[in-house]
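**Student:** The data blocks that follow each hold one structure.
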Structure 1
Amino acid sequence: MKQLSDFGLYFIMLKDIFSKFTKWSALKKLISKEVEDLIVGSLGIVAFISFFVGGVIAIQTALNTDNPLLPKYLVGFATRQSIILEFAPTFMSIIMAGKVGSFITSSIGTMRVTEQIDALEVMGINSLNYLVFPKIVALLLYPFIITIAIFLGILGGWVACVYGGFSTSEDFVYGLQLDFETFHIAYAYIKTLFFAFILATIPSFHGYYMKGGALEVGKAATSSFVWTSVVIILVNYLITQLMLT
């Protein structure tokens, strides 16, 4: 019953986020800070993981298609499809659920423990709008991170494939271009926008409604990561069913 109650409370929270807006002069500063914390602060880990995972995908594809009857350009084709369709939008979002989601939950949870949220309410400020809305706006830039993940993932695959001696640069690039559908890029970005909203709201929910002290902040961050990951996987399945079948 608790899960059902939390499900309803989550949608009540969404309604409250978009009501009684904070003054734009204050929101503007909050949004700038969230962009720096959530987007700019994530570029390093995204770049590192994307480049090397792209290389791993290319190497594993090359090793599993090591047959003289199979053309070498399949490595580039498989790398492109894997990164654009699943790795960059979906699995990078799960990684971000650990980094960004835990940060959001712990920061809001700490404010709850130290009664800063109560202080905002006493001053007549809609605390949900003040705390969560800037995060939603900041994460509208999340597709920018996924673009970097796609580019560096494919670059990492090219480097690993060419300099590892698995294929020539010409074959790899030909595979990248083979049967390319721009709809797949649109599909990846549509998924990304849904995931961005999930990354902003579910961790905020766990931080805002947590109860207890400092120990419970850590538990809320763990629960936030689990539920954010589960919802991302479920939404990914639904969007894939709707858009690719």
Structure 2
Amino acid sequence: MPRKARKISSTKVYHVILRGNDRQDIFLDIQDYKKFIKEIKNTKEKYGYELYAYCLMSNHVHLVIYDKNDVLSCIMKSLELLYSAYFSKKYNREGHLFQNRFLSKEIEERGYLMQVCRYIHQNPVKAKISKIDKYKWSSFCEYVAGEKLISAQILLRLFGNTKNEAVENFKKFHNLFEDNLNEEYEYELEGKLNDIELKNKIEKILNIKDAREISKYNTKIRDEKIRKLNIIKGVSKAQISRVLGMNKKTVERIMKQ
């Protein structure tokens, strides 16, 4: 069967995950991390994309890419080939280093961009290997101390009007942790509906004009409508609550009833 075409982001911004085959480690020493960073720099120059966030973990990579020239597949293919060639030669190995195709999720809203970048930067903390501000292989410190690989302005302007204010609010935001955030974002990444598609689906199922109006209904009617959303497959409760503009725990409680 032909592979399903990737969904295109109207903002041209994507959250991308690249995993080791069978979740094997793709970085075995410091030089490996440095090599991948070098290839990010090379592909940025070649394809003219911007990087909003990144985190290199031992067996996978997170990137938030602004693909202004619509060449995401070329970017990722180049990164995979260049790094795989280096890794195979260094460790005298054969076979695929990376698992299938990379995963990509469209980022259509500013709030989602903020949440995804926080999720990415919190990966080392969730894995219990480093504090967020001590991890060498993520973009968090670039937002705080100065840019090297990333374009920081787009995200920082969402946190304040001045550089100092934005950085302080950025750090406070990143110190907030949500339970099960890793599982939910990876589930969404592999899901079938983006936020706009989910919003349209909810409005069609419930025969309403604006999904966010549900939060203004009286409790009984609100809960009845939200429970009808259990028929939607391939989305997380976190995504549903985000589209509805409601607290995630409230939505989870209602949908379990």
Structure 3
Amino acid sequence: MNVLYQIGKYFYFLAKIFKKPEKRKIYLYLIFDEIDKLGINSIGIVFIISIFLGAVVTLQTAYNISSPLIPLWLVGLTARDSMILEFSSTIVGLILAGKVGANVASEIGMMRVNEQIEALEIMGVNSSSYLVLPKIIATVLFFPILTIFSMIVGIGGGYFSAFITDALPTDDFLMGIRYWFHPFYITYSVIKTLVFAFVITSVSAYQGYFVKGGAVEVGKASTRGVVYSSILILLVNVILTELLLK
């Protein structure tokens, strides 16, 4: 029963978030501020993860091809499709769940324990909308950019690994990159990222918003936000893959 209660409470929380904002100009400023904090500040970690993912996929695929009947250009094809279909959306999404989710939960949680949220409510401000809606909009707008950036960097990492090692000729890698490209794969990955961004931000904000206690409870709420977001990302990934790639 507690699970059903939490689910209902979460959807009630969402309903409060998406009420009409009182002053849209203030929200616009908050959105750009959150894009900087949650999106732009994540570019570095996305770059590092993506370049190594692309390199590892390329090297492992190349070293595991032992049959002379299998052309080496399949390595480039595998690296490209792996980054586009899965790694740049789901794996990067899980990493962002840890970074962004913990940030959102701890920030809102500290505002709760410091009674700043109560102060906003006393002033007649819809605190859930004021604090959470800009974060949701910012991540939904910027995470797809991070995903496309991850695809490019990951494929570049694969090329770089082929260039500096003798795993396969770079011409074969480039041939695989160009072979039978399906544009819908990018659309599919971006759609997943949009859903992941919403899940990460809303679930983490929910955990922080309803925290009770002090700094220890805020830490626990941050952990729950990351864990629940990660589980939901994996679940949603299966569902969207079945619906979109069927």
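**Student:** helix-only ellipticity at 222 nm (-39500 (n - 2.57) for each DSSP H run of 4 or more, over all residues; to 500) was computed and gave -14500; which structure, 1, 2, 3, did it come from?
**Tutor:** Values: 1: -24500; 2: -14500; 3: -26500.
Traced to structure 2.
**Student:** Of the structures labelled 1, 2, 3, which one yields 2.1 when distance in nm of label points 7 Å out along Cα→Cβ at positions 28 and 196 is computed from its coordinates? Please report the intermediate quantities before stating the final value.
**Tutor:** Numbers: 1: 2.1; 2: 4.4; 3: 3.1.
Among 1, 2, 3, the structure yielding 2.1 for distance in nm of label points 7 Å out along Cα→Cβ at positions 28 and 196 is 1.
Since every read-out is calculated from the coordinates, none of them should be taken as a lab result. All of these numbers come straight from a predicted model, not from anything done at the bench. Cβ atoms are built from the backbone, for glycine too; each structure is taken alone.
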